[in-house]
Every structure is written in C-alpha cells, then in structure tokens.
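Visitor: Below are structures written as structure tokens.
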Structure I
Amino acid sequence: MSEAVIVALVSLVGTLFGTFGGIVTGTKLTNYRIEQLEKRVEKHNKLVERTYELEEKYQIHEEKIKVANHRIDDLEKYHKPQ
C-alpha cells in the first residue's frame, strides 16, 4: 500500500473515533440536561398540586366561617339580653 492510502485510512479511523466520541459526549450531556429539567418540572408540579390543595382547604374554611358567623347572628337575634 502506498503512503497516501495509509494516511487516508488513519485519517478515516481518527475521524470515525472523533465523531463517535462527540456523539456519545453530546448524548450524555443532553440526557443529563433532560434529567435536570424533569426534576425541575416535578418540583413545579408538586408545588401546583399543593397550591390546589391549599385553595380547597381555604374555601372550606371560608365556608365554615360564614356558617359560624350566620349562627352567631341568629343566636344574637333570638337571645337578646334583658
């Protein structure tokens, strides 16, 4: 084989390894970033769920307060001090 063919083959092998290494490294970085984004989305979703739960509890307490105030008003109307 001539020197040109050997140099071409060595260049081809080097290029293949470099390209493959770049693809593997890029894939690893992309997967890492996707994992980090998934964690952030999960935290956000948990926060949203907790917010909905708090809003429901708040509405229940508001309703209980309205009922209690209504009962107090009724008691004050019917049991006036003499």
Structure II
Amino acid sequence: MLVEITVKLPDDFTQRADPAREALEAVAIEGYRSGALTHYQASQLLGLSRFEFDDFLIGRKIYDHAYGIDDLREDLAGLQKLREQGLIP
C-alpha cells in the first residue's frame, strides 16, 4: 500500500534543484536518527538498498548509528557463545 502526502514548502526552498527529494531525504534522516524509522524503513522511503542507504548516510557525514567498538564487542561475545554451544567451529 502506498500513501501520497502533499507538503507545502516555503518559496525559498522551492528554488532548489530538487526540493521534493531534499525534503524526503530530510524526513528519512531525521526519522532514522530519532529511531522513528528503522534502517530498512528509511532506506525504503528513499528507494535505496541497505548498502546504498549506508553510502547515502556516509556521504552526508551521518554516523549516528555507525558500527562501533561496542557493536564489535557484542558480536564477538555472540560468536563466543555460539562456539561454546558447538554451533560453529
């Protein structure tokens, strides 16, 4: 199901090259940053794949949810548990 939304933009904003796309990108970025949108939802809103959305964020220097050292530690702990359970070598 698709929903069409109409947005009124100020005149100065409409002088930009692609104001509709810029507004959509701003909604996706803020929705993702705030947690209102998941990574998947924000990427779908922009018509991008998971990897394209990551590149989109990096290109705009947005690293809010970048993979960090804590993520690595959690992944390593999870890997260790799987090894202990004999599920992986």
Structure III
Amino acid sequence: MRNKYSQEMKTISLKLDESIFGETEKILALMKKPRNRYINEAIENYNKLQKRMILETKLKMESELVKKDSLAVLKEFEEIGYAD
C-alpha cells in the first residue's frame, strides 16, 4: 500500500540561512524526525497556506465585482419603484 510520501522523489539543492538551519536542527533533535521528512512536510503545509491565500484574494475580487453588480441592480429596482 502506497502512502502520499512513497511517490517518486526529486533531489534539490537548498541553501538555508544559518539561523533557520540551526533552529531546524534543534527541533529535529527533539522530534526525532528525519530532516528530509520535516522539510517535505513544511513545504506541503506552506503550499496549502499559499493556496488558501490565493483563493481568498480571488474570492475578495469576485465578491467586489458581485457587490458592484448587486448595487447597480438594486439602484435599477429603486428607480423602477419610484417611476410608478
């Protein structure tokens, strides 16, 4: 049975700030988790966050467009009501 981590892996070279590396190493020692797994999970979580932020921005833009259309329709209905 394959889990989500048993797929083909890509090798990358990664340069980290010394402070980030040191903090990560301390955390890894406490967690007893492989560095590779930790970095994969961190990137996976960051990707989820970025997708949510992109969706939020898109929804705000679309909401603004709908708001403008709704106000225009409301104004038309008000004008029709006053014409009677």
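Visitor: Comparing structures I, II, III by distance in nm of label points 7 Å out along Cα→Cβ at positions 33 and 57, which one has the largest value?
Guide: I
Visitor: Please compute mean projected area of the Cα convex hull in nm² for structures I, II, III and give me the label with the greatest value.
Guide: III
Visitor: A follow-up question, please. One of I, II, III was used to compute helix-only ellipticity at 222 nm (-39500 (n - 2.57) for each DSSP H run of 4 or more, over all residues; to 500), and the answer was -27000. Which one was it?
Guide: The value was obtained from structure III.
A short reminder: the numbers here are calculations on the coordinates, not readings from a lab. Note that the structure is predicted; figures quoted are calculated from it, not measured. Cβ atoms are built from the backbone, for glycine too; each structure is taken alone.
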